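Undergrad: As structure tokens, here come the structures.
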Structure 1
Amino acid sequence: MSVSESPPEFVVEGLHKSFDGKHVLRGIDLTIGRGDFVAIVGGSGCGKTVLLNHILGQLTPDEGRVLVTDHSRPDEPLVDTAKIEDEDLDRLHAQWGVVFQRNALFSGTVFDNIALWLREVRNLEDDEIRDIALRVLAAVHLPADDVFLDTPAEDLSGGMAKRLAVARALSMDPKVLFFDEPTTGLDPTSAAQIQDLVLASHFARAGAGGQPTTTVVVTHDKDLLKRLHPRSVMLHEGKVYFDGPFAEFEASTSPIIRPYFELMPALHEGA
């Protein structure tokens, strides 16, 4: 099992979860360090999304616990997501950026999509939001001008919508970025661009002399793994089956890993 040398960002201990009598997670133990770049992979129904939703505090464990770092407090303690109040969970969410599989863009303009969280969470005025919006649009290689800010989100192509979703996440200057199937439904060129964007977003803070952003990617995209070489965590039958460098994952002759690795393109296509 791979162990990060950085202080922990997330600690998952003995996590179990069932739905309608079906045991989905069967004792997950996983530590993700600050600044780590981790891809969570595994066959359909293995529990990837369930694990992600526990880390996000959207599900409560049947057994075990999920500890996350609260960067808003001076000592940056680990807190149990199942034992904190809603307002404390909201404070944690303000430290994270999430890019959903289907982008989850709001109706309205590009500006509206970037502005909503900045208004509600940070209480910023439109002039301040505009400056941030132009900066993050440039960071994701979208037009950084008022014409594009006024463009309806529904008019964007799939690749542009994904970039906007990433820009919206970056606008909060997050300590942690979550990507759920970020390249699903994109053509190869757009997918490669998003893969590069995921990596650039991970290192954005490091370029300013800081630590990389902790990045967690849930994916079936073999090309993403080959291109970015993240720490790879494979779930199988509700447990962590593999945790280590992508090169070791790719080279494995395990009778569990090898068939999944070969099946990844079909799973990605159908995600």
Structure 2
Amino acid sequence: MILSDRGPFSQILKAPIGGRPEKPRKTGFTMVIDKGLGFYELRDVLEVASSYIDVVKFGFGTSPMYPEHILRRKLCLLEDMAVSVMPGGTLAEIAYTQDVFEAYVRLCRKLGFNAVEISDGTIELAADERRRLIAHAKAEMPLVISEVGKKLQGDVDIVAYARGVLADLDAGADYVVVEGRESGEGVGVFDASGTVQDDLVDTFLVELPTWAQEKVIWEAPKKAQQVAFIQRIGPTVNLGNIPPSDVIALECLRQGFRADTFTLTLPEHPHHSPEGK
């Protein structure tokens, strides 16, 4: 079944780009960043958009900030709505530097998280250590998402990013995020203004086989970035760090219910009848 086929306009309208398969999806992931939503705020978002959300990430180190009963309540709600949920990768980095990574993963599972993120956006991880952390997390959690890239931008070795994706997938990661931060500016494939640098994306994709490209999640918090990736890769591109308020707007982009992507479906020279209608 196609998601748009269930909507109130489905009897007369079709998604211009085509509908989307229902969850669980293997491509077209939407990962939402939650930076501190209350239970009822989260419930409101899920009430209208849970069909379009695959993963919620409790950003950076926000998870310890909640009273435990609120955290557990949010996690139960996400489970009921069939949305995977994980703490941010920064929290795992902190656990690693404090030498409690294994206990951290166990506690995540006990609290009700069903996914974890493994990254070294701030710290440095040797390749063998990174592989060990991913393998350990995968033994405990249904979903493991790793991340390539640094939070502080320097010269981007995009080929190394691609090789990192392959190494993480081989270690057991289910998906690999390309760092874009919540700002989407001056990091990863984004320049200082947040524009997608097409040459970096093209080089990155050339280094990856198609099956691995489908396991990449691009952090893209800005609308222009989302449009660029949909135009370059297609509506089933995996996108992350989506603000909760933008989920429906992103889904409109994916399905062509927004001018930015609706135009992709129009012929270059629209036909006009002899009457000019």
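Undergrad: Using distance in nm of label points 7 Å out along Cα→Cβ at positions 187 and 211 for the comparison, can you identify which of 1, 2 gives the largest number?
TA: Comparing 1, 2 by distance in nm of label points 7 Å out along Cα→Cβ at positions 187 and 211, the maximum is at 1.
Undergrad: Further, regarding this structure: Suppose you compute Rg and Dmax of the Cα atoms in Å for every structure in 1, 2: which one lands on 19.4, 76?
TA: Structure 2 accounts for this read-out.
Undergrad: Can you say which of 1, 2 returns 70 when percent of Cα pairs over 14 Å apart, for residues 75-162 alone is computed?
TA: Answer for the origin of the read-out: 1.
Undergrad: With mean count of other Cβ atoms within 10 Å over residues 35-42 as the yardstick, tell me which of 1, 2 scores highest.
TA: 1
Undergrad: Where is relative contact order in percent (Cα under 8 Å, 6 or more apart) largest, in which of 1, 2?
TA: When relative contact order in percent (Cα under 8 Å, 6 or more apart) is calculated for 1, 2, structure 1 comes out on top.
All of the numbers you see were taken from the coordinates with simple rules; none came from a lab. For clarity, every value in this text was computed on a predicted model and none was experimentally measured. Cβ atoms are built from the backbone, for glycine too; each structure is taken alone.
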